[in-house]
Every structure is written in structure tokens, then in C-alpha cells.
1. When distance in nm of label points 7 Å out along Cα→Cβ at positions 164 and 500 is compared over structures 1, 2, which one is greatest?
2. Can you say which of 1, 2 returns 0.15 when FRET efficiency 1/(1 + (r/R0)^6) of positions 108 and 180 (r between Cβ atoms, R0 = 30 Å, to 0.05) is computed?
3. Could you figure out which one of 1, 2 the value 11 for relative contact order in percent (Cα under 8 Å, 6 or more apart) was computed from?
4. Among the shown structures 1, 2, from which was the value 2.5 of distance in nm of label points 7 Å out along Cα→Cβ at positions 124 and 396 calculated?
5. Looking just at mean projected area of the Cα convex hull in nm², for residues 84-131 alone, which of the labels 1, 2 belongs to the structure with the highest value?
6. Work out the source of 16.9, 53 here, i.e. which of 1, 2 gives that when Rg and Dmax of the Cα atoms in Å, for residues 324-475 alone is computed.
7. For structures 1, 2, which has the highest computed value of Kirkwood radius over Cα pairs in Å, for residues 148-291 alone?
8. Looking at structures 1, 2, which one was P(r) over Cα pairs in 5 Å bins from 0, in percent, for residues 228-427 alone calculated from, given that it came out as 1, 5, 9, 12, 13, 13, 12, 11, 10, 6, 4, 2, 1, 0, 0?
Structure 1
Amino acid sequence: MKKYLTLLVSPFFFACDSSTSKFSEEDGLSVFNADTLKKHIAVLASDDFMGRKPFTEGETKTVNYLVEQFRQLGLEPGNGDSYIQSVPMANILATAAPSMQVKSGKGSFMLKAFDDYIVWTDKTDSSFTLDNADLVFAGYGVVAPEYNWNDYAGLDVKGKVVMVMVNDPGFWIGDSSLFKGKAMTYYGRWTYKFEEAARQGAKACLIIHNTAAASYPFSVQQNSFNTTRLKLDNRGKDIPNCDMIGWIPEHVANRLFVASGFDSTLLKKANQSGFKPVPLNLQLTTSMKVKASFNKSGNVIAKITGSKRPDEVIIYTAHWDHLGIGRPNKDGDSVYNGALDNASGTAGLIEMARAFKSMNKKPERTIVFLAVTAEEQGLLGSAYYAENPLFPVDKTVANINMDGLNRFGKTKDMVVVGQGQSELEDYLNDAITKKGGYLSFDQHTEAGYYYRSDHFNFAKKGIPALFANSGKDFVGKDSSYGKAMEKEFNEKHYHQPSDHYDEKSWTGEGAINDLQLLFTVGRRMAFESSFPKWKEGSEFKLTREKNKP
């Protein structure tokens with residue numbers, strides 16, 4: 001998950017329309033407790049939970065803890081008589097050779113693994129080799145008919161290595177006339193780049209890293225070099241994958257351009273409509289050994305059955321996993337505790353369940369609490385649920401996702417990621433304005449946050465999904481404070497061992513306000529008979545309309 005700051009929010013009361021049953025505005029709100037929330041965060045983010053990586057002892061402890069908390073609250077199992085939805089996955093350890101040979105007509109040179117590139121694989125074979133494989137620069141690696149854009153037009157990349165740019169056409173030169181301008185589409189996501197290269201038959205795909213375009217430094221990718229990665233177990237399914245995939249820093253890509261007789265201006269030319277892929281007349285040689293094991297991780301799921309419309313469900317989600325034990329930092333700390341990301345959201349899910357369970361008037365719709373696995377590995381747990389739903393998609397009212405709660409104080413604003421997507425945005429706007437605050441929107445749309453947490457897998461199925469995160473207008477602080485806090489976390493703590501729980505600085509005040517808001521939005525829907533809708537222009541609207549409730 002990409003990190004954020006705080007949400008404002010105090011309890012409020014929605015005026016009830018003709019489709020809404022009345023309820024007490026205080027019902028459930030007083031149960032939220034900062035001390036209880038912090039207790040759960042402290043446990044989940046402790047070294048004892050080993051960074052909560054799937055397929056480790058940390059997963060066993062985490063899943064057992066969540067099941068026990070849901071059971072103690074008196075929640076019903078969400079999967080028949082079980083609190084677990086098994087998620088079959090492959091655990092892949094790809095160990096790259098220490099170097100890659102680059103051969104040109106003028107000679108050859110070596111690139112050093114980790115420093116100059118990182119590679120891995122989503123396949124489970126025992127080994128892979130690039131043996132003088134031709135390298136092709138394919139611009140952004142995008143095939144988007146609706147934008148009249150095809151970076152692979154007239155190119156056969158079967159058996160070759162494609163090198164592509166991260167983000168959307170136009171971004172690297174600031175041309176807002178292409179695609180959605182500054183806002184990233186799914187075509188800009190690194191996952192799409194690998195998927196498209198595989199569909200084109202490429203043997204390998206290397207994405208050119210740029211910190212602004214990727215929205216995080218190259219070191220984030222280096223943290224996972226030669227470590228195990230998880231994928232859904234797709235054995236027996238016809239899903240294409242490249243033999244090798246990975247990243248290469250921009251300065252190394254420029255070195256490759258020069259070696260092939262070009263220069264960095266190719267990166268600019270790739271932003272022009274009609275750009276044609278460029279064979280670089282370079283050959284790459286390297287290898288990789290692979291060990292794979294197969295097991296099942298667990299989504300943890302509990303519910304409160306609705307009193308009047310039990311077949312209609314509202315799903316709250318948070319991912320319980322983080323990165324486990326990995327490369328030590330300068331202080332020798334190797335436990336990636338993931339306190340903000342996402343012990344906080346997981347603890348919030350428990351508090352959310354406690355609040356709904358405490359209500360004097362039982363929700364009329366079923367409320368589901370889903371703690372998903374392997375978000376950090378590519379939204380795998382939520383992807384599996386979306387393909388294997390335990391509740392019908394056409395009866396799923398909405399998804400509310402929690403990926404990082406506020407460590408600090410209150411804000412006057414709150415941020416909606418995915419402006420103009422669904423009517424859930426209007427629910428939030430009503431809430432904020434009634435409390436004297438205001439709704440703001442994601443200012444870093446180039447980072448593609450709407451495609452980077454578990455709500456996205458629900459949206460792809462047409463289920464309206466709310467992803468709201470931190471405001472920056474802190475009460476009692478100047479306008480620069482919020483931006484400074486966000487910048488500090490992203491640069492120093494995101495996906496680092498330093499994302500740990502600090503009892504002294506984590507007051508819980510802002511997090512409780514976050515949770516009270518998200519609870520109130522869900523409570524409103526729990527007593528409505530109508531379904532929130534996608535707005536005009538949303539790419540998910542048609543999918544919902546095909547499966548109208």
C-alpha cells in the first residue's frame with residue numbers, strides 16, 4: 001500500500017430519506033476506544049508476529065489472533081462454519097545470477113544484479129535463462145485501443161526482452177493531453193506492463209524505474225530482491241507469464257541506449273502518438289534458479305447477519321499481511337513490522353466489528369468483516385475473494401477498505417482516492433460538511449492509488465468501493481505540516497523495518513475518528529434499501545449495470 005496521513009472525522013447523523021430506516025445517531029459510536037485499538041496494533045505489529053508474511057509462523061499467529069478476536073466478539077463465521085477462506089498460492093524463491101552480460105556490436109559489458117537491475121519470475125519452473133536474448137525498447141508497453149495507442153504495433157517480441165517505461169504515455173514529459181493526463185490509468189501500473197508483455201509473447205520484461213513515475217524509490221524494489229514472492233496458484237490455468245520480470249533504474253536504461261547508438265531522447269519520443277518500438281541491437285545473457293512450494297494462505301472472514309435483508313451485504317476489508325523478515329536496515333533491524341501498513345487497518349477492522357456488534361438496533365443488511373491475505377504480494381487475497389466470492393456480487397452493496405489509519409491528530413479535511421467514481425463519495429461529502437469540515441481529493445493521481453489496494457478487486461467486479469485516506473489540513477497546524485508528515489513516511493518508513501508501533505506518539509485519536517466515519521457510512525447503507533451507484537464516466541459503471549441487483 002502507498003501511505004497516507006489522517007482522516008478527519010467525528011460522528012454525525014445522516015438525514016434519513018424515504019429508503020432509509022431510522023436509527024439512533026449514537027448507536028455503536030461510543031464503543032470505539034483508542035486504547036483497545038492500540039492494543040491490537042501493538043500485538044499485530046510486534047516482533048513476535050514476524051512481519052505477518054503469508055506462509056510463515058507470522059501468518060499462523062496473525063490468523064489465529066483474528067479468528068479469536070472475531071469469536072470473542074460473538075461474530076458468525078463468514079464461510080459456512082469457518083472463519084477462514086483458503087487461498088491457494090505458490091511461494092516462489094527466484095535466485096538471480098549475480099550479473100547480466102550485455103553484448104553489442106562494439107563489445108560487451110556487465111550489469112550487476114541488485115545495483116543495476118532486479119529480476120524475478122511468476123513461474124514455478126526450476127530455472128530460466130536468457131541466452132543472447134534480443135532487447136527491444138517498447139515505449140510504455142501499452143496496448144490501449146480506446147486511446148488509439150499500441151506500443152507493440154508491428155513488433156514480434158516472441159523470445160525477446162522488452163524494456164518499457166512505468167506510468168502512462170505523457171507522464172514523463174508532463175503532457176496532460178494523453179490518456180487521463182496526470183491521473184494514472186491501469187495501463188500505467190507495473191502489473192499491467194508485465195501482463196501485456198506476456199500476452200505479446202516476450203521472454204522477459206524490464207520496467208524502467210523513475211521515482212516520480214513509480215511514486216517510490218528503486219530501493220523499495222531492491223528490498224524484495226532474491227526473496228520469496230507469492231502468487232495465486234494458477235497451475236492448470238492458461239495464464240501467460242514472462243520467464244523473467246523486473247526493474248532497471250533509469251540511468252542504467254540510458255546506458256543501454258548509448259550502447260545501442262541511441263540516447264535518452266528515446267524516453268521523450270515514446271510519448272508521441274504513433275511511436276514505434278525500437279530494437280536496440282543488444283543481447284542479454286543471465287540466469288535464474290527457482291524453487292517453488294505450494295500451500296494455502298487464509299482470508300479471515302466474519303459477519304453479522306442482517307435482520308431484514310440478510311442476502312444484501314456490506315463488506316469492510318483490511319489486509320493483515322506485511323513483508324515478514326527481510327533485508328536489515330542500517331540499525332540491523334530485519335523485521336518489517338508494518339505497523340501503519342497494515343496492522344492499523346486490521347486492528348481497525350476488529351474495532352469496526354465490535355461497534356456493529358454493539359448496536360442496539362441490529363443492521364438490516366449483513367455486515368461482513370474480511371481480513372485479506374497477500375495484499376503486499378499483489379492484492380492476492382482480495383483477488384481470490386473477488387473470483388470466488390462467498391456472497392453474491394450482485395447482492396454486495398459496497399466495499400469499504402481500510403489500508404492505514406491515522407497515527408496523528410484530527411484534520412479538517414479527508415481525502416477520497418478515485419474522485420468521481422461512485423456515490424459513496426457523496427455519502428462522505430454529506431458527513432464532512434455537516435461537521436464543518438470539507439472533502440478533498442487525491443492530489444497524487446499519477447501514483448495510481450486507486451489500483452493499489454484491495455478495494456480495486458471489488459471495483460473491477462462492479463461493486464462500488466470506497467477508499468478514503470488521510471487529510472492534510474491538521475487542526476492546530478500550519479498548511480505544510482500534513483505534507484511534511486506524508487513525505488517523511490514515504491521516504492523513510494514505507495516498506496521499511498522502521499514502520500513500527502510507537503506507544504508514545506500513536507495517540508489513536510485520529511484513527512478513532514477515521515473509524516467512526518467509516519462506521520457511520522456503513523451504518524447508513526445497512527439501513528437503506530437502495531444501492532449506491534457508480535457515477536457517469538467511471539470505468540466500473542458498465543460492469544455493475546450488467547449485474548444489476
Structure 2
Amino acid sequence: MVSQEMPNHTADDYDSVCDSFSWDSYREACDWDGETELNFGHESVSRHTGEDRDNLGLIWRGEDGSEERYTFGELDDESNRVANVLADAGVARGDRVFTYMPRIPEHYFSILAILKTGAVFGSINSRYGVDATEYRLEDSRATVVVTVPEYRDTIAEATENVDSVEHIVVVDRNDEGVDDDDLDLLAETEGVSTEFDTAKTGPEDPALLYYTSGTTGPAKGVLHGHKFTIGNAGFTDLPCNMDPDEDLYWNVADPGWLTGLHPLGAWFWGVPTLIYSGDFDLQEWVSILDEYPVSIFFAVPTAFRVIMNNDELLDDIDNSVETIISMGEPLNPAVIEWAEERFGVPILDAYGTSETYGMTVSNYLFQDVKPGSMGRPHPGIDVKVVEPGTMNEIEPGEIGEVAIGEYPCTFLEYWERPEKTENATLDGYVMTSDLVELDEEGYLFYQGRADDVILSSGYRIGPFDIESSLVEHPAVADAAVVPKPHEEKGNIVKAYVVPSEDTEQTQEVIDDIKNFVRERHAAHEYPREIEFIDELPMTMTGKIRRTELRERTSDPTA
């Protein structure tokens with residue numbers, strides 16, 4: 001039986017935690033030798049032996065209100081069955097196997113199974129259409145795709161010209177029927193052995209392949225190794241403050257994004273996870289928080305803003321939330337302050353990238369939370385704020401680029417793109433192109449992507465601070481700012497505002513919003529133009545598509 005004791009990183013202040021921190025403590029907590037043999041799938045569920053196998057591991061909630069529960073032993077057994085089916089179908093160590101499916105239990109069985117075979121797991125969010133799906137399967141030379149009947153037509157079209165795909169595996173939960181050419185996963189796993197000899201992979205062996213879109217060119221495959229296990233365990237220890245005897249963890253992210261693998265970090269520690277199959281639904285989310293003893297809640301800023309704007313729905317629920325994490329985009333100070341009043345704890349804003357994953361910079365319950373800050377570097381991670389494109393560190397009060405040093409969740413490479421891998425790193429640090437302001441205590445305040453910063457009259461203006469002030473105005477539900485070309489100033493700040501309910505979209509209201517922001521910022525920073533908009537364009541991960549807004553600004557008919 002593997003000990004579930006967390007490493008002794010529980011000092012009550014940031015500096016003490018940093019002084020005592022070591023990634024080795026997480027390697028030592030592994031079932032296998034974390035230095036030489038490491039398998040992400042094994043360390044997520046197979047590590048739980050003896051009585052641990054009977055502990056609750058997963059609560060699955062369907063959109064129709066149905067529920068399924070699985071112990072760690074059942075998670076291990078079901079994933080071993082899937083691993084046996086995949087191995088019999090020819091899946092071998094190093095093969096790329098992708099999922100394209102909703103958040104159903106078999107999705108998580110498949111993730112664990114793929115990792116156990118030594119194959120490389122990749123996931124494509126089901127919101128992606130044929131072209132994006134085909135590109136990822138072709139670029140990775142995927143051999144197997146796991147999907148469901150309702151997505152089968154998309155996969156058929158996406159794989160029509162992808163010669164590497166040998167098998168389509170279909171999870172037919174509703175007996176809709178599976179084509180003769182496909183593998184019916186539920187039928188294939190019936191009666192299959194629950195024993196599987198997990199591949200003895202090492203920390204640097206490839207485990208995960210996720211695609212990230214840059215500002216130019218096609219999406220790049222970000223390849224992570226099984227060492228990801230160690231970082232994921234760390235991120236569920238410190239920022240999430242997990243307790244295997246007390247907690248129920250709910251992370252709303254889809255496995256189509258790296259953040260959707262965070263529940264495997266909870267499983268490492270024996271903490272049960274709740275998974276809801278549907279997309280964001282305010283009423284359903286509130287119902288879940290009422291019905292289940294969710295103590296750790298992980299969501300995106302957009303969702304928190306919607307919940308805040310409908311705060312009255314929380315009045316009568318039986319709430320047990322003790323730790324709240326936000327990730328994906330900066331969180332406005334007003335939302336953090338609201339959460340502290342409503343839940344008694346602040347939302348812990350965190351920052352990471354596809355290349356460095358997780359909460360490389362975060363807020364913690366053992367330090368003061370400064371609303372508007374994404375926190376301080378995670379203990380054990382060397383994060384520098386430098387002059388963009390250099391390793392020259394900036395002084396507090398200045399704006400610089402985030403550079404992240406090597407640690408267990410640093411990516412191995414961009415898939416088969418050595419030149420891009422080399423260009424993304426400098427002196428062993430991953431250069432993020434994310435700009436932050438550094439304060440005297442080492443807190444980082446996000447300012448935007450390098451190409452999001454607005455240059456006006458020689459000043460550099462970060463969009464996030466302006467947006468945070470905008471959403472504090474009672475007439476504003478959400479907002480985004482972008483540069484608008486100006487003959488004299490180079491650019492001015494233009495704001496796109498989603499009005500609050502019942503807001504009159506008049507010039508008087510616009511002028512009031514402008515004055516509200518101007519009182520809080522320098523004269524050159526407030527938005528000279530404000531345009532009301534029904535909704536902000538968002539990426540699938542809940543980030544504002546500022547590129548689309550910039551295009552609209554330069555061409556209002558776009």
C-alpha cells in the first residue's frame with residue numbers, strides 16, 4: 001500500500017515553503033522509482049493498493065442528472081481492460097492515440113489505458129471541426145482515435161485522408177450501433193482481463209501530445225514526458241491544498257486541454273474527483289455545488305464572472321467550497337473580492353502555459369492574495385521577469401516577459417519542430433511572450449501577450465488593468481480592450497463592453513464608464529472609444545480572442 005501522506009510543504013508563509021520545497025519529495029511519493037521509472041497512468045490509479053482500492057475515485061454526473069461512481073480499484077480495472085484491447089489492436093509504445101469524445105467515464109479509462117501501454121496520449125476537444133481534427137491526426141501520425149457514435153461522422157471525414165489511422169474505437173453507451181469496421185470498446189472490454197503489464201516508461205519518455213495555436217502558422221504539438229506526473233502531483237498539493245481524507249475535487253476543464261488532466265493529480269493523492277459531462281450551465285453548476293460536498297473548485301474566469309453576476313442563486317445552497325482555483329486568463333480583482341465575501345476564501349488565480357503546464361505562478365492560501373495578481377512563482381520553479389527576448393531581469397515596477405526554468409512539467413519539444421523548440425527557449429528557460437508587471441514583493445501582475453500590449457503616445461498599456469476597472473462599473477458585465485490606430489497617438493485604447501442586464505446603451509452611460517476608468521488610471525490609459533457588444537469572442541478555453549477584436553476595430557464590417 002502506497003502512503004498517501006503529502007510532502008511536508010505546509011509552512012504558513014511563502015518564503016518558508018520555498019525554503020523547504022523539493023521536487024524530490026514528490027518523486028519519493030511515487031509507487032515506482034520517480035527518478036528512473038515513471039508512468040503517469042500507473043501513478044494515477046494503480047498505485048492505490050489494498051484498502052485504498054475501495055476508496056471513491058470518481059463521481060460522474062451526466063447532463064440528465066444521472067450518476068456513476070467508481071473506486072480507485074474500478075478505475076484501475078477498467079483502464080486495464082481498455083489497455084488490453086488497445087494492445088491487442090496493435091497499439092505499441094510511442095504510438096500516438098487520440099480521444100475525441102465528451103467527458104464520460106470511458107474517456108478517463110482511455111486516458112489511463114493509453115498511458116499504461118506506453119503510447120502517447122493526445123486529446124482533441126470535440127468543439128474542433130473536421131479541418132482542425134484532421135490536421136492534428138495527420139501531423140501526429142496518430143494510429144488510433146477513440147470517439148463516440150455522435151462524433152463518428154466528424155472522425156470519418158477527418159481521417160479519410162490520414163493513412164496512419166489504423167483503428168477507430170467507438171464507445172457506444174446508448175446502443176446506437178457501431179460500424180463493422182470499428183472497434184466497439186464496450187463489447188471488446190467485456191470479459192477482458194483486469195490485469196495489465198504497464199509499460200516501464202521513464203520520466204523523459206513521451207506521454208502527452210497537445211496542440212497549441214500560436215500567433216502565426218499552424219498549431220504546434222507540445223510534447224510532454226511522464227515526468228509530468230511529478231509536476232501534476234505538486235500542483236494538487238500546494239495551490240489546491242488537497243486532503244485525501246476530506247476533499248472532493250471538481251475541475252470543469254475538458255481533457256481536450258492540458259488543464260483537464262489535473263484530476264489525475266488529485267488521484268495521485270487518493271482524492272476523489274467529480275466530473276460533469278455537460279458544458280457550462282449556471283443552474284446545473286449551482287445545483288452540483290449544492291448536492292455534492294465539493295471542497296475544491298477549479299474553473300475559468302468567464303464562469304466566475306457569470307456566477308458573480310447571478311450571485312443570488314447561491315443564497316440557499318449547501319456550500320462546502322474551501323479552495324477555489326482560477327486559470328486560463330487573468331481574473332479581475334472585483335471577482336476575487338466577491339468570492340472572499342461569498343465563500344469566505346479568495347479565488348486563487350494561477351498561470352501556466354501549454355509548454356510549462358500547471359500553476360507555474362500562483363496564489364496560495366499560505367500567502368496574502370493581492371487581487372489582480374496572478375501570484376508568485378510556484379516553489380521549486382525558477383521564474384524570471386526579463387526584458388522581452390533577453391535574460392536581463394527587470395526592476396520592480398517595470399513590465400517584462402515571463403521566462404520559466406526547467407522543472408518536471410517543462411515540455412520535451414514541439415512535435416518534430418526542432419527549430420521552433422530552439423526559438424522558444426533561451427539559456428534553458430522557456431520564453432512565454434507573456435508580459436507582467438513585477439512588484440517589490442515578487443508578485444506578478446499580468447499585462448497581456450506581447451502582441452496585446454497597446455502602444456499609445458509612447459506609453460505601453462497592458463489591457464488587463466483597464467479591463468479590470470471596466471468590469472467594476474455597474475453597467476459592465478464583461479469587457480475587452482484593444483488598440484485602435486490613431487493618426488497622432490499611434491493608437492488609442494478602444495473598449496468592447498458587454499452591458500449588464502437592463503443597462504441603457506446611451507452616450508451618457510458610455511461617458512460615465514470612461515470617467516469611471518479615467519479616475520483610476522493615467523490620462524493616456526482610459527478607453528477613448530467604447531462600443532457595446534452582445535458577447536466577447538472567446539477561444540474554446542475561455543480566453544478573449546483579441547485578434548478578432550483588433551480586426552473588427554480596423555474594419556468594423558469584419
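1. Numbers: 1: 3.9; 2: 5.1.
Comparing 1, 2, the top value of distance in nm of label points 7 Å out along Cα→Cβ at positions 164 and 500 belongs to 2.
2. Numbers: 1: 0.15; 2: 0.65.
It must be structure 1, since only it matches.
3. On the way: 1: 26; 2: 11.
Computing relative contact order in percent (Cα under 8 Å, 6 or more apart) on every structure in 1, 2 gives 11 only for 2.
4. Values: 1: 2.5; 2: 4.9.
The read-out comes from structure 1.
5. Working: 1: 5.0; 2: 3.6.
Sorting by mean projected area of the Cα convex hull in nm², for residues 84-131 alone in descending order puts 1 first.
6. Details: 1: 16.9, 53; 2: 15.9, 49.
Matching structure: 1.
7. Details: 1: 16.4; 2: 18.8.
Sorting by Kirkwood radius over Cα pairs in Å, for residues 148-291 alone in descending order puts 2 first.
8. Working: 1: 1, 5, 9, 12, 13, 13, 12, 11, 10, 6, 4, 2, 1, 0, 0; 2: 1, 7, 15, 19, 19, 16, 10, 7, 4, 2, 0, 0.
Label of the source structure: 1.
Read-outs: derived from the displayed coordinates by stated rules, not from any lab. The structure displayed is predicted, hence computed values, not measured ones. Cβ atoms are built from the backbone, for glycine too; each structure is taken alone.
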